[in-house]
Structure 1
Amino acid sequence: MTTRWLTPDELRAWTSFVAVVELLPRALETQLRRDSNLWHFEYYTLAMLSEVPGRTLRMTDLASRTNATLPRLSHVVSRLEARDLVRRTPCAEDRRAIDVALTEAGWEAVRQAAPGHVMAVREAVLDALTPHQVQALGEISAALLTRLDPNGAMTAPYRPPTP
């Protein structure tokens, strides 16, 4: 097998992308920890619950929406439950399943954290881009996800339409 080495343009794009992948989570994490005492994944879990009717999801559906494995999500839900931000209950339709519900305290935590988080996302990413680049970022991300997650098992709920 012959290695297809990266061209200079590909190498520049790749190294820039790797830098973003490394730096962006830290920037978002720092803002959330400082302003809301939440880890990014905790915030994302609460946010996904806040966006569904009844603010309740089955654990498996929440794992899918947060791009998490069940063990990772279970650990985070335990931490959030200890802070009274979520509540776990047996699922009414399937007693083998567990529902996770956002509590009033959890809803308030999301409401308080969201403005600062949105500002951090805008400052770190979106405001640096033109509207065309934002659209391209969405298209590029969708294209990468078709390779990284071809079955959609770990893909968050919003998926742009395929061309």
Structure 2
Amino acid sequence: MSAPNVHVCRADYAHAHHAKVVVDLLDAYARDPMGGGEPLSDFAKANLLQCLATRPAAFSVLAFEDASEQRPMGLINCIEGFSTFACQPLVNVHDVVVLSDYRGQRVAEAMFAMVHELAAARGACKLTLEVLSGNASAIRLYQRLGFAQYQLDPAAGQAQFMQKWLG
């Protein structure tokens, strides 16, 4: 199934409607089991757009049903990093959100096309992302888009994503 009327754009963090849509879509993702099943905190809701706007390394892509931008479908948040091995920027795809009514309609693919374009314009050497091992549909999407598990030497195994909370 395709989404022929999907309208994709880079989010303008200073645009009130875009700002609300980014927060609303991220909150919907946070509430989803694949996003942890908990709503965004009041602090995150109140401060997310201002914080993103102060970080030139951050950008977001939005998908709407059409150019009127009244019915949001999805969101991808990205943050530029740096590959020391390649000595070039990279773009980490931090959040991928497609509302449940629009899943299976290639909305994420349309958003990823713009992410690829914006990353290439930044001179990025690659896109990175993390995905839960139980999110089979997302893994299939990412593989279809050319993503693969990260490894340097097959004998050393595949990279694992880890975290440590500070404070």
Structure 3
Amino acid sequence: MRLALHRHPESEEAAVTGVAVEAVREHSGALRLRYEVSGGVGVLMPALRPGARTDELWRHTCFEAFVQAREGYYEFNCSPSTEWAAYRFSAYRKDMTPAELPAPFIEPAADGLHAVLDLSLLPGLDVQSPWRLGLSAILEDRTGAKSYWALAHAPGKPDFHSPHAFALELP
């Protein structure tokens, strides 16, 4: 399923004209994501690094997925550098802990990123039930200005953790 992300009105960067994401849920419990940025000539893509778990990836260009669990939710950050992060929250921005999962497959592209996350063994995430997702991107330009993109935005400042952002249900 290919979906358009929407730019948050408080975004600074103006070069990007659109962001689309294709989200596919596999029977194995994997989530396959392909983000494509349009008009992003000025987007600063982080340099390639070893694909290690790394915090604070959202400070630069980063592609994200949020997945609702029976209790709380998970956050996944994928950088074009191939670094990644995964967290579990018990409720809205509460009790953040590292989520234990295999390192994701991340393949950067000139216009975005392709990632595969194995979510099959995460507690509270039933591979037999529909998943509720929030998909988002933070894009930094060469001046350091950022734009914030998501399926849906809550009122106020950009907040991908908001229940409003969980706008996609994957069967």
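Derivation of every value follows stated rules applied to the coordinates shown; laboratory data play no part. No experiment lies behind these values; they were computed from the predicted model shown.
Hey, helix-only ellipticity at 222 nm (-39500 (n - 2.57) for each DSSP H run of 4 or more, over all residues; to 500) derived from one of 1, 2, 3 reads 0; which structure? Walk me through the numbers on the way to the answer.
On the way: 1: -20500; 2: -10000; 3: 0.
Of the structures listed, the value fits 3.
Out of 1, 2, 3, which structure matches 1.20 when Rg/Rh (Cα atoms, Kirkwood Rh), for residues 10-57 alone is calculated?
1
Compare Kirkwood radius over Cα pairs in Å across structures 1, 2, 3 and report the one with the greatest value. List each step's numbers first, then the result.
Details: 1: 17.8; 2: 16.9; 3: 15.9.
Largest one: structure 1.
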